[in-house]
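Q: Take a look at these structures.
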Structure 1
Amino acid sequence: MPDNHRPKTRRDFLHRALAMPLAMSLPSLARADDKPMPRMERRAIPSTGEPLPVVGCGTWRTFDVGDDPNGQARLAEVLKVLFAAGGSAIDSSPMYGSSEAVAGTLLTRLDAHSKAFVATKVWTQGKAAGIAQMEESMRRLQQPRIDLMQVHNLVDWRTQIATLRDWKAQKRVRYIGITHYTSSAFDEVASVMRSEKPDFVQINYAADDRDAEQRILPLAHDLGIGVVVNQPFGGGGLLSRVSKRPLPAWAADLGCTTWAQLLLKFVLAQPAGTVVIPGTGRPEYMADNVQAGVGPYPDKAMCKRIVDAVGG
């Protein structure tokens, strides 16, 4: 695409995506030069070596549409875009309202359970309550086995991890993990990583929220723990703020045409990062996000330019 026709912001990209049939914007289809779009990168899950596509989909708020048919139809398109681009990770939680049930319904409707890497969480106190909650999550997600079950925000983590180890031995879950969404919990997160060595840790990390660089990401690398990155667009409206500015011309060196792609590539520049899960409920946003899983990632110098550009 000539430079004078490249979309400069996420809004420009979305205007173009909405101005044509949705299928024309899907990354799996042919581009204008009739060459197929490359599939997104995969990174090995450290504990097994299993490859996992680097861009997934979070469901907090965005999938909480209940039985609304229009909302479900829109979210079905979101998942179609994810799968068409070679993605698979879908992350949810019982605290996300109807999100688990909606995701399960759509995976069944699309006959796509085999395409998905389904992650959810246990978020309660006590062994019996944890088991009941996880069984309900399996029912809602319509999954006979969960790919990744995580202790949400470290709630009663000792009890829940003990159960998860039993479930993993029984092959009711494939991987186990811990999560948190705020840097203030990183001391405890690091302690649990050292003592329990889960398969995954899920943490917040963005160009304006880089505390994970100091401890969590290096520790995950050293211990062989996979990393799921949440809040890659920052926790304080980073994307909406920077999208009002022109995209720097040098973003084209990374193949980025929107701020969203640039911010996701910043996250994926971390070699310890396994998968990033930007939340979205709109297919055109998903079509934008998956582009970050293709092409080069920024080096340290370029990462600094990104941080400077966003004022991080």
Structure 2
Amino acid sequence: MAEAHRALERVAACPVCGAEQARPRFEIEGLAWRVVVCSGCGLGRPQPMPDAKEVRAFYEDDYYGEPGTKFQPVIEALVRWVGARHSAFLSRGLAAGGRVLDVGCGRGVVLGSLADQGFEVHGVEISAEAARGADPRAAIRIAPGLVEAGYPEAFFDEVLIWHVLEHLRDPRGTLAEARRILRPGGRLVVAVPNFSSLQARWTGAAWFHLDLPRHLYHFPLSALRDLLRGTGFAVDSEHHFSLRQNPFGWIQSVLNFFPRLQRDGLYRLLHRRSQGQPPPFDRRTRRRLWTWLLLGAPIALALTVLEVLLRSGATVHLVAHHDRTAPDA
């Protein structure tokens, strides 16, 4: 993958600002799409935009892992510990028994923790395969999108869109629907990789959180703010620290500079394998990757703290509320 800096070209209207010009940024080796950056707001996206059938093909069965688990046991335990801490943040200020929806809930790690706290939990997922092993207390609807899930108006106290918005072909429509199904004053929490972050700028085409071609949009923080305001939300707070996402992003992004190592190979190594499936890579490569993870973790954590101090987290999450005074999107 290489960076490409060429003249502006005409593209479909940007879902954030409506601009119809973009500049090529990355050439994607082995793929039919380039990443272009909007001339108006800096939003990144593939050109041409993949259609719905192509998007579905990006998600093979092994992307979701085994039922209810995705990573090797130690990593899975860490993910669930972080998920429990995360749910405490998400539930802060919610009334007892509040109704929460997780858009793109996957295996429902967060929903299980929220159910433990007594909340009524719901999820929507595009794939039944992705939702295998989810907590049985979660009412999960399988639908191609949030609109098609068909929830009633003003039904939820909180809607979570956690590292899902960047995967969707219509992020504006999804946010508009989230506002419709939230009660007035209800809370929205959105997390995305930050395309304007220190990590993204320093590592460029090697940035782990590009996750090409599955990420259809790459949001600079300013563009995400604009999109939320444009769909009837008022932003309450911004958060730049993620123990689960940001330190690992530094390690894997650095490894992606090495041409002899498969791109995102460490992430692949940490995934849980089906019974009888051999481990990826040879033994020497596996040792090298584990060594990078262990030795790189303290440095990556320090860089993550620096990101927070500079308000430039590699991933960010924004808390917003349904603005009664804003017009419908």
Structure 3
Amino acid sequence: MTTIDSTISKRLIFAIVLTAITLVAEIIGGIWSNSLALLSDAGHVFLDLFALLLSLGAIKLASQPPSERHSYGWHRAEVLASLINGLTVFLMAIGILYEGSKRLMAPEEVQTVPMLVIAVLGLVANLLAAKALHGHSHDDLNVKSAFLHVLGDAAASVGVIAGALLMRYTGWYQADPLISIAIGLLILAGAGRVLREAVHILMEGVPRGLSVEQVAARVRGIEGVLDVHHLNIWAVCSHIFALSAHVEIKPEFDGERAQLMHAIEHELQHAFHITHTTIQFDCSACGGGPLIKDLTHAERQPVCSGHDHS
């Protein structure tokens, strides 16, 4: 069972609380000040809040043991949640762009003082959340993703602050819809990345940044390995990579299979963050086959019920 890092969990919870407060404040402040840019930033904060919740959820799910019904545990729940979130935020971004284009044609007066105050508070909250996550952002992929989301929202807050100051001293209220459109495009791009990654994982695609040929070459480079074939690489969720392969070993290493297995698993984890492996050893006489094996549909055989029907 994976041990939960309580320090990381506490820091994520701290960031989640700050982000949730920022979200509520920006929704109220956006309605109060009549600022579409502030409401748009609230949409961006919502995306970040969901990313933080996913990161915390991934840590919690990692502690749940597999069962007969769910042999991989509940890790895939993260991917399904990402898919739903991506679709929701995508529609939200379309709405922001639509409202922004309408207001661009007919600008409305914005109360810049409450808009500025809320945006500054949001920036401070984002910076505090980023500081809390920064210490673990190099060690944990989930925390790194959450940290980058928070930094992105801090940058959006800076844009809202700049827009509030511009409108306060120039009265150019077109700045508000222009900022909202820019944030809407930022949200659209983020939602697109979430959807693309979720679909890729659900389609059992090779994880981003990995190459089948590169992994095969690294395994072939291990002493005692003659060749590798029938290699499959996929992601269980965003932070757990799995691999299955047939590895052809040299005859003189046939008695050292345990050591060879350890060497392969260590290399895969160290070089590619592949932590779940299923490896079948083949001798040189019975090895061979394509690097990637074609899958074909076969007629499903009835499951044996354990009863003798003879």
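Q: When Kirkwood radius over Cα pairs in Å is compared over structures 1, 2, 3, which one is greatest?
A: Structure 3 comes out on top.
Q: Comparing 1, 2, 3, where is distance in nm of label points 7 Å out along Cα→Cβ at positions 118 and 222 highest? Intermediate values should be presented prior to the final figure.
A: Details: 1: 3.7; 2: 4.5; 3: 5.6.
With respect to distance in nm of label points 7 Å out along Cα→Cβ at positions 118 and 222, the highest-scoring structure among 1, 2, 3 is 3.
Just so you know, all these numbers are worked out from the coordinates, no wet-lab data involved. Just so we're clear, the structure is a prediction, and the values are computed from it rather than from any experiment. Cβ atoms are built from the backbone, for glycine too; each structure is taken alone.
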